[in-house]
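Listed after this line are the structures, all set down as structure tokens.
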Structure 1
Amino acid sequence: MIFVDTATVHICAGKGGNGCVSFRREKYKPKGGPDGGDGGDGGDVIFVGDRGINTLVSFRYTPRLTAGRGQHGKGSNCSGKKGKDLIVRVPCGTIITNADTGERVAEIITPGEPIVIARGGRGGRGNQHFATSTHQAPRYCEQGKPGEAFKAVLELKIMADVGLVGLPNAGKSSLIAAVSKAHPKIADYPFTTLHPVVGVVELPGQRSFVMADIPGIIEGASRGKGLGLKFLKHIERTRVLLFVIDISDYADTPPATALSVVRREIQSFGHGLDRKPFLIAANKTDLDPDGNALTRFISQLGNEAPSVFPISAVTHKGLGTLMEALADIVHAASDA
């Protein structure tokens, strides 16, 4: 499935139905009086978060979201039926913004919770409401009101407990594939991952957390280089960061330098990312059989050395310990 994290749509709630002008026509009652019914209200446009959806691609093909129109009123005091609501299912983490004013309309966070984005217009009143002692045969009614309508920008920010962050080829895709049922593209060239990949990590004791593989960050990403700001924004919603560092001698960038680059870009991006709790995964220990590279890397970190977890995403060595530590820190972050 194509990953799309922004879309522009036209949202239009249903128009209310018109009221009715009608008079009673019964035998032996030649002056029956007004009995025009009210028009039905227009349908609402309602957004609902759905954990089973992780892209906005469907809105490329449905750029207009229109609810049903209310039915017109009828004689014999019969009111029109309310227009059908339009239920729109979107990924959790979707932000709806008015394209013209820039105002944030809503933020879809909780799955299954309906949020009215645009309300339908009120139905017009029939002529029965306008009868008075001095005006007993009103020949007019109200027209239905138009529903709320505006051009909206939908923006998706992935919601996950743990965000994998690192330079290209650090092994993030291999890691998420090893600990979850996610199936990212894995290859030995930079920028293999072109969109965030989400997987669920399941642990003993019915514990689990959601992990997201964010496409590789390079120096200058916070200024738009590489995949740049397009995917840095997805880290905003994660509770915990996991820095994935290639500590092998085959890495393009020395491990300590790679960690500094990634952390500097996150700090430059702002939005409080540098204040999130984190762990460091020293990956590719299978390519460091004597452990010298790992020892050197840990010695360069100083006080942050306890945050380092040696792993190999290929051989799965150390993954169990790392996942348990992540589960603990995610739980602590959730309670904070």
Structure 2
Amino acid sequence: MKLLFVTSNRIGDAVLSTGLLNHILREHPEAHTTVACGPDPAPLFTEVPNLDRIIVMVKQPRAKHWRALWRETVRTRWDLVVDLRASALAYFLWAGERHVFRPSNEPVHQVVQLSQFLELDKIAAPGLWLGQKQVMAAKRALPPGPPILAVGPTANWAGKQWPASRFADLILRLIAPGAILEDARVAVFGAESERLAARPLLDRIPKERRLDCIGRFDILTAAAALQECAFYIGNDSGLMHIAAATYTPTLGLFGPSREEIYAPWGDHCAAVRTKLTYAELSAMPQFSPSRRETMMGSLAVEAVEAAAVDLWRRCHPVPVSQVASGGN
């Protein structure tokens, strides 16, 4: 069986689509898969079983990237084409079966929408494919020891970033004596280009407990590293969805994005949002990726702390001293 799976240009959406691909591969374990996606999420698919090829789609003017993808795929007889980007590509390929997803703005989570799209009996929860290379690299980088609290203080635009100073206030509360993560180490994740934004947080974490993971891993090794952590707190971002897909308890922080559609998925996850609603924030002049100010100001440290404590107790009904690194 030859499968063409066309997924997102963005990391978060690509992660959310992995449940659908996992379902198809469980139904058709003999399938040879070609994945087409943007350059940022492409490495997430390198360990897909029976992977034939990853076609990286670089967005071009006048939809030239779609014509390029057609040229790469038109000579193949596909048994199944699944296009999650609502293009016309599938209708111009030789395919035995084709499915084209058209997203909705209804307040229904993206994972549910994708599962309903293929009329699945069960919701297809996201899950990543990790190779031995990534797992071993993560274990070397995060040696055994006290539990690790992972933090993702950045996002793809400033409006979605909770101030780093508030992250620092939160973390110091959560690792204080008597708190839920009193013995924990703190790993800060992000790209090297985001180091300046994360600096106010890095500087306030006690050196002996700080694990600086900024720019340290490729995306799939970062996933393996997050799998080693006991808890994750971060802004709405691709990294948040990666953490959730590794089944690490994940708390996502939301403001100018819709948690009812994009909250981290799973019973081990939760979301907390600003006092201001998405509708209120999206009506503001600064609601634009080109603006450089946060829109997360109405989210109090106390609110995030309460949500973190609630999720921790739900996922870890044992004392923190009994939770080892990698014990999620």
Structure 3
Amino acid sequence: MKNLEKIKGDASFRKFFRKKKKFFTSVIVFSKKDKIKNLLVYDAVNKILIKNKILAPKLYKENYNKSYLEIQDFGNDTIFKILKKNKNEKIFYYKKIIKLLNKMQLIKDKSIKNFKNKNFKIPRYDNKVLISEAFLFCDWYVKKNLKLRNKIKFIKEFKKIIKKLVLSLKLKNNVFVHRDFHVSNLMKVDNQIGIIDSQDAMIGNRAYDLASLIDDVRLKTSLKIKKNIYKLYINKQRKLDKNKFKNDFEILSILRNLKIIGIFTRLAFRDGKKKYLKLIPYAWKLIEVRINENKLFLDLKQLLNTSFKRKLDEN
């Protein structure tokens, strides 16, 4: 194609290009690998978001046989980029983001016709999926960082603890969950905030996306900011059982960051994307923040401390 400019991609197998035609721009999403999720499902989820008056990229054209979509161009201004430049605007933007999250969690649509005119239904984020994601920590990080004898013992104990934590979740799996709801996937489009990278959406626990936002491995924030964002969300929830929510928020934050450590290790050693290794220490720091807030995590803390010589101590 003519008039294409390669633009920065993400951790997926997709490639992105900006298409320019006179005064109009669009984005080409190209994906030969995992086409169903990266093209078909991505657009279907975007359609559900748009139907619910949430800004997501519109589909202009699809050529599934040639492995690409042409979608709306949201520009280059991620909220991540804006907050890195101007830290004083954090709470201003987080207020807008929490409003957006609340709106997203009111979505009732669980299915829609995709561009192949087939019915797409958002899958459930059940315990089985949560457990398998946490086990990515074993599949990649543990295998790279522990000797064989220690590895077998660690994996056995780790899996037992993770299953117990997942069974300790108290809220229902009944809301739209983006699953990568953080400032790198939120775009400033005029005066609105648009959402990208939505292909992994599921119906799950309402605490998950808030944990993604607050304990975001890509953007370091102070404990004070984290607490303020948490309060912004809680204060808008009239019927929420706050104790149950706090319990699930802490569990899901830890599970998510264990998963992220596993995924980033995989990206580095399987896919040659070594830049993700530098984010792993902060993922550990985020686990440390949450692991000290609940006696439920004592066994996990002890296991991680003894196996990796980490000090997940009280702050």
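Read-outs throughout are calculated quantities, based only on the coordinates presented, and are distinct from any laboratory measurement. Please read all numbers here as calculations on a predicted model, not as lab measurements. Cβ atoms are built from the backbone, for glycine too; each structure is taken alone.
Kindly point out which one of 1, 2, 3 the value 13.6 was derived from, the read-out being mean count of other Cβ atoms within 10 Å over residues 91-98. Checking each candidate, the match is 2. When helix-only ellipticity at 222 nm (-39500 (n - 2.57) for each DSSP H run of 4 or more, over all residues; to 500) is computed for each of 1, 2, 3, which one produces -5000? Value -5000 for helix-only ellipticity at 222 nm (-39500 (n - 2.57) for each DSSP H run of 4 or more, over all residues; to 500) corresponds to 1 out of 1, 2, 3. Taking 18, 16, 11 as the value of semi-axes √(5λ) of the Cα gyration tensor in Å, for residues 179-250 alone derived from one of the structures shown (1, 2, 3), identify that structure. This value belongs to structure 2.
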